[in-house]
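The data blocks that follow each hold one structure.
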Structure P
Amino acid sequence: MSYSPRLKAKYKTEITPKLQTKYNFKSVMRVPKLEKIVLSQGLGSAASDKKMIEAAVNDLSAIAGQKAITTLSRKDISNFKLRKGMVVGSKVTLRGDKMYEFLDRLINIALPRTRDFRGVSVSGFDGRGNFTMGVTEHIIFPEIDIDKVTKILGMDITIVSSTESDDECKALLSEFGFPFKNS
């Protein structure tokens, strides 16, 4: 018997039938699903320090459970002392089982550990069925040892769904237990 993440099993058994009846989808294939989750960090002024870059990539890799890559600048910006090809951040794309495992940890462990947490704002939808939120401190994840962190960095979390509708994506994330603010 192979291992299947808890949220993946919940999607197949509970969420799919609920959304299919709620939106009157004729086919199960029309029900929205998660395609990928992208985690990205901008390093800011730390981009010139090799140790900070390495630490950020290692932290993001620990959070995601797979190797993160560095992102490079595309053009020169003299006001920021930035040259084309310099490291400006790190990112990782999660799909499949790792995506569901990360979403489970985000909803049930990391977000409740956020200081003064009152829910996630619904303003992060982009009009195409994708949701982006920012986290100000990456130390909310239990994989990060706070004693070894030299600089606390924020990160952006983008959840990409198969639907084009923000309403359907919000319903999908709500069924997973995503803590949206009551507005």
Structure Q
Amino acid sequence: MVEIPFYDEFRIGNVYAMTVFGLEPENVEYGYRFEGPFEPVTGHRFDSTKIIMDPYAKAIGGRDVWGAPPHWDGVYQHRARPVMNDFDWEQDRPLEKPIEDLIIYEAHVRGFTKDESSGLSAGMRGTFAGVLEKIPYLKSLGVNCIELMPIYEFDEYEHSKPSPLTGELLMNYWGYSTCLLYTSDAADE
């Protein structure tokens, strides 16, 4: 672990940028530590004892298993990971189907594929790959468009509370509690 300060030389306007050479991106996790006043009344909530995740990160680590209790006092709960942008879109293009011809199926990736009643193998359940496997089924229903409920990384513990009936912890299952808009959550298990 290393902490590298951002000097003014790394700044262009209000943007800081840094390139660190000699690292293997798949083995790197990073975050930011900010210094400043802690004055919530004025909107300042700096806490240099915590490491903050990059809001523009495209991959995240730290809390890798969905539903596993977090370490609430942890300094570095969510960790950003670099992503190589080398995906080849090849001949991909918009389908350009008129909106009035769409038969839309709204789905939650985990909810649609996680249970064994989905007919998917255990390794495919709860994943984007599982949704792909279900496309022939959806087509057989006449569906020609899938709208996925939030697929970005979210905090399943935000707004969690015990069930008044069973006492079981009710967590945010649907994903409407954003951690990072540029990451996906569907493959965590």
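Nothing in this text is a laboratory measurement; each read-out follows from the coordinates by a stated rule. Because the structure is a prediction, the values reported are computed rather than measured. Cβ atoms are built from the backbone, for glycine too; each structure is taken alone.
If Cα extents along the principal axes in Å, for residues 56-159 alone is computed to be 42, 40, 31, which of P, Q is the source?
P
Starting from the value 35, 24, 17: which structure in P, Q was semi-axes √(5λ) of the Cα gyration tensor in Å calculated from?
Value 35, 24, 17 for semi-axes √(5λ) of the Cα gyration tensor in Å corresponds to Q out of P, Q.
Which one of P, Q has distance in nm of label points 7 Å out along Cα→Cβ at positions 8 and 168, as calculated from the coordinates, equal to 2.3?
It was calculated from structure P.
Identify the structure, out of P, Q, from whose coordinates mean count of other Cβ atoms within 10 Å over residues 16-23 was calculated to give 8.4.
Q
Quick check on the output: 28 is relative contact order in percent (Cα under 8 Å, 6 or more apart), derived from one of P, Q. Which one produced it?
Traced to structure P.
One of P, Q was used to compute distance in nm of label points 7 Å out along Cα→Cβ at positions 104 and 152, and the answer was 2.8. Which one was it?
The read-out comes from structure P.
Assign the value -2000, calculated as helix-only ellipticity at 222 nm (-39500 (n - 2.57) for each DSSP H run of 4 or more, over all residues; to 500), to the correct structure from P, Q.
Q
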